[in-house]
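Take a look at the structures listed below.
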Structure P
């Protein structure tokens, strides 16, 4: 605790001196120290490096925990950012770079495992073409088929396609073989996540109906297809960027409002069953910056064994997407609800 208060004292001193450069360096160092202890963990390094010293490139990420190892999957954002013309929102894009994979035993040191799902060039009508959109990849393991299944949002650059793509692999790191894309039960599928329950059932959770509805759809036993069993929720609430987790028998869904690449206040919803009735509550974030989710957008919530939940989000740099960063913060579930706090904001 003495180290924590000393850190805050140094931060306030630098803030009074209006020394932005030194504050930035101090903030990055403090984030790494916090994450290592996980007592008040936060991570927003500008240059977050893997074990070989290369910048980690895994946006809209998800995590798979398998056989004692954490696997991080995310969008590869690389290349010049450009804005799609004739859109009524800030539709900034980079060439679709596919999906990266990193592995870690301690959730601190990340080894680059390579490109888990590669894009293709020169196939403008293909889901994985570099001129398309590949977003928010999530991977789960199917114990029956012994396959690793990846779901993702695939789209055209103007978001008129709005489908869910699925790929499969024999190894957690890939390579993943792309199978197809679908509109689950005929519905649009945009920002998404996948949730695997304790009983082995898996669910695809995605923004639908032009982001006016969040749909929760039971997947088939092999996790490769949506079933007809689904529940539309958060109807007319304009939510995206879903992150789902379970705690003490209840299900939680954190999501973002629809403001393009610009940050906004998150909300969370709670249900007794994945396919049950969801009740939406307010903003889980507390403290300075909470009204913009600390300048970030939700992507995943991961349980770290023996330590607790970690809220993962992206800090988007909309005009230079390759330079987008991340924030990872402790998440607590109490009788009063969900709480996410940034101790150094």
Structure Q
């Protein structure tokens, strides 16, 4: 900052000084009996000298800090807030606190965006790994058609297309998580109808693998978003079908609790080990079962958990290895 700009900032002080000296000069002239012009001149010269010394000293006191601030503002970004010189007044301290608060908030936002970027990258890598499997299988079907009928090839090809369709749906819902607040509508949802419509998407797999499906009788309504809830239940059903052997069962039941309605989804699959049960909702976690069978990249239940939290519901899992897996969704009555 130049000295002229400094004086411009001090114009209120300079105006006050001029008014004060005029007042003092008039008072001296009014109370003086003789010609007291020399005294008035001496007082004004003395006052001007003292004020000039004060302004010069204050300017040089602030010069280093102002120079540093100018360099930071021209050469650096928001991270330069951490390098701001030591404050020299209470007013500067308030500005410093405000800038420091903005800096910390900006840092948190950057860290959040960075984590989301890594999260999205991990999901895309896992998703590509999953979607390549049915694409490769479809290519092999096209290349090896000699010993299969047209109907059989079409049926197998349709299975692979269904898998790709489910993976695309998974990616679509994942991409909408951040805009969730603009893309949901809470309303009364018939669990009976929603479960049946979701199961229809997987009917072919149930039939091919001879897996029995059963559900409760009677109408049950909960307060939720039907589109997102259907996707979540679909992810859970798909996960159950992966790990339920031929001839097994997948069942849905309702439990009425004092403060919640619980949707209980149970399969007679291979179960989850006690070491893995606490981590099945973690991003990318496949567990020993998923690694051994190369069937999972750990995104389905992770998505289900995240969306459940956004809907305000609760989800938990119970399992016994080689016997069953049970997932419980709690619709709190206070939600209604």
### Query
Quick one: mean projected area of the Cα convex hull in nm² came out at 17.3 when computed from one of P, Q, so which one is it?
P
#### Entry: Structure (P, Q) behind the derived value 0.95 of FRET efficiency 1/(1 + (r/R0)^6) of positions 216 and 320 (r between Cβ atoms, R0 = 41 Å, to 0.05)
Q
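Using mean count of other Cβ atoms within 10 Å over residues 160-167, single out the structure from P, Q with the greatest value.
If we compare mean count of other Cβ atoms within 10 Å over residues 160-167 over P, Q, the biggest value is for P.
For helix-only ellipticity at 222 nm (-39500 (n - 2.57) for each DSSP H run of 4 or more, over all residues; to 500), the calculated result is -3000, so let me know which of P, Q that is. Please list the in-between numbers first.
Numbers: P: -3000; Q: -20500.
This figure was derived from P.
Readers should treat all values here as calculations from the given coordinates under stated rules, not as data from a laboratory. Small disclaimer: the values here were computed from a predicted structure and weren't measured. Cβ atoms are built from the backbone, for glycine too; each structure is taken alone.
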